[in-house]
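Here, each number is a calculation from the coordinates, and none is a lab measurement. Quick caveat, the model's predicted, so the values are computed rather than measured. Cβ atoms are built from the backbone, for glycine too; each structure is taken alone.
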Structure I
Amino acid sequence: MSRPNLASIAPVIGLVLAATLACKKDEKSPAAASASAAVQASGAPKPPQVPFEEKVKASKPIVVSPVAQTVAGKKLEAQPCKLGDKSFLSPNASSTIQAIEIVGDQLLVADHEGLLHGFKVSTAGGCTLSVDASFGNGGVLKLPNKIEHLSKTDSGLVVAASGVFESYVLDHGKKLFDCKASGHFEVEPGGKWGIVPWVNSTVELVELSKDSCKSQEWVLKNLSDDAKRQGFFKNVNTSAVIGDKIYMGGIPAAKINDGEPRIVVIYDKAGKELGRFGSTDKSFGDDSFGWIHGISACGKNVCAVDGNFRRMSVWSTDGKFIGAVKLATLFGLPAPVAWINDIAQAKDGAVFIPAAQERGASGVSEGLVFRVTGL
């Protein structure tokens, strides 16, 4: 329990003393009655706070009824991944599952406390996630800082990023080394370099070796400073390295059509712009973004998940719009619609997408993972 602020209770103490003295002179004094009422009002007990554990017990797990959707002639189907006795619960839907990554037949999940969980994935008869006891300590890995972003190489290395602090290079759940790159680290498939944006800071380019990394400033610099800024963005929402191309989504520094649309810009490693996508008008159509929460390869194309509009849009690798799907419908989630934070592609072409939604009005948000096929 926190200690009371003496400055804040001093007036109350004064009122108590005044009321006591007044009562001694005249128990029926209006001033005394007024002071006593003020004391009672200021000291009224607050409603008891219900512990989160009790809220969980009183809540009911979310039941989903996925509905297949068609995008550009392709039938997309979502399978909810069974977690067995495991569950991801938190008071806040936006952080219940912060990030996921799929490495071979292993799925990694960063929870709301910044812990990493390892699961073995089985797709026989649906999608089942079983705790991988060989990962970390009995399936859970705690790193020096809380993890909120994940990226992988083709060889199976994983870069776990904490955001404002350093990143960590992992091999089968074991930390190989720290990397002093602050931000959401996206590593290229070959594991030789990565791009590290962080909200409105200077974006870093990182060169990786077997046991160390070296970072330098990239072409997007001083995003928060109107006078010193270099590059297109003033804020980066998310990024991905697909093949040898960097896909970076965010908010342009200069207004477009008198607004601030969310745009994805395609770059090469050197920072040369190769293309852009995302509508710049105010129609909020399927080809526009409210906020870009995740970008991933999906089959031969590129998919972006939008947590604000609760949808996934599909684009060609050079930025041509193909189609979009409402994720709450695809997943079969009850109202209110879910919160979407990430997307990751498996070797078989399926994508895994986490979603979180409150269990009714319980104050408990449940994290779910869906495997989407057909892309």
Structure II
Amino acid sequence: MRLIRDSSWLLNPSLGVSLLLLAIIIAGAPTFGFDAEWIIISLGGLLALHLGVEASGRIREGGSGERSLLLLGETITFLLLSVSFGGIAGHQAPLLALLWLITLNLLAILVKSGGRRFPLYSLTVYSAGILFTVHSFAQYGSWAAVRSLPLTPPEGAFGMFLIFISFPSILQWLVNGNRNILSALFIALSITIMLLHGFRADAALIILSTFLILWRRYPRISYTFILSLLALFLLVDVIRTNLSIPVSERPIFRLSTTYYYSKEVLKWFSFLVPPQGPLWILSIPLHPSQSIGRGIFGKEYGITPTMFVGLSIASGIFGMLVLSAIIGLLAGYSYRLFLRERDMFSYAIIWPLLITRVEIGMSQLDLTLVTGSVVFAILANLFNGEHSATSVK
């Protein structure tokens, strides 16, 4: 029991990434051979991420380092939002990005302390997310119909985004109030809604957030959610695919194909600086896995590029190293706040993203969530004095 409680090192943001990358190459290399370029890029990205995590330990709360980190987060969030809005708003994209950034800052400032207060704002956001997601699914009515589309319906994607960002604070409020039955029902509802469009990674985000929130108070129960990830993977795989591969061998098959696809992608997109421009693939209105599979190679399905290969395609090898270091810096600082119980919001978003995106790659929305959630957590702590950012409303 004590070993379970003292296992905070397992939650380090660079450890989970390391283990998953190791699993990918162990599963794929015996069949497809060792690829030196894939290994160099993956190790380079992992090293940059780890150095960022280590550097975050030098940042003191309330000091100049934290203010610099806040400015960095604000700047990157604005740039990523501008890229995201570029395809639909044209020259007005920077203005829209600025308005979203102002809203993020105002919401953080308005957060009130008191972990047991009713999370009205989060429940409003969560309810809106359910409406968007359910309405989106109702337009098609089945997993097969949704997955045949070139991308997840925007309405459904936005609804799942709202559910994901509001989930941690609501569950934390329920757990703090010893509302065990309501907590279980809330978790089950959230996972079910996130599975409506048939993508396991969306439900995995909720499961991993749940693990973090329950980890301190109910350590034994929390680890059952990690085990449930494997069950979820196998269940969805059996339901939606007709592979002749035994169920027990499917996780290895998935990891090995991820290795194959990601190393093949590097034959086409391996540059120190991408000739298409920085954040090129992130500006395409498809998730990187779908952009590479359907948009670039003409496949009928997405191709999982892994996180570091995906970032290198978007910004070149040099840009990938810089982005990885920044992600590590922000994730490492959020991890410290989490361990000190100064935040139950940002790390419950960042860690699930890192774990799931090791395989499928990061989109500009994923990067924005990393930077924006840290901005929110720092501001919420700053304006709550000695109180934590746990009580996100």
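See the values below:
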{"quantity": "Answer label among I, II for the case where FRET efficiency 1/(1 + (r/R0)^6) of positions 62 and 142 (r between Cβ atoms, R0 = 35 Å, to 0.05), calculated from the coordinates, equals 0.80", "calculated": "I"}
{"quantity": "Computed 30 for relative contact order in percent (Cα under 8 Å, 6 or more apart) - originating structure among I, II", "calculated": "II"}
{"quantity": "Structure (I, II) behind the derived value 31 of percent of Cα pairs over 32 Å apart", "calculated": "II"}
{"quantity": "Source structure (of I, II) for distance in nm of label points 7 Å out along Cα→Cβ at positions 110 and 358, computed value 2.5", "calculated": "I"}
{"quantity": "helix-only ellipticity at 222 nm (-39500 (n - 2.57) for each DSSP H run of 4 or more, over all residues; to 500) from the coordinates reads -3500; which among I, II", "calculated": "I"}
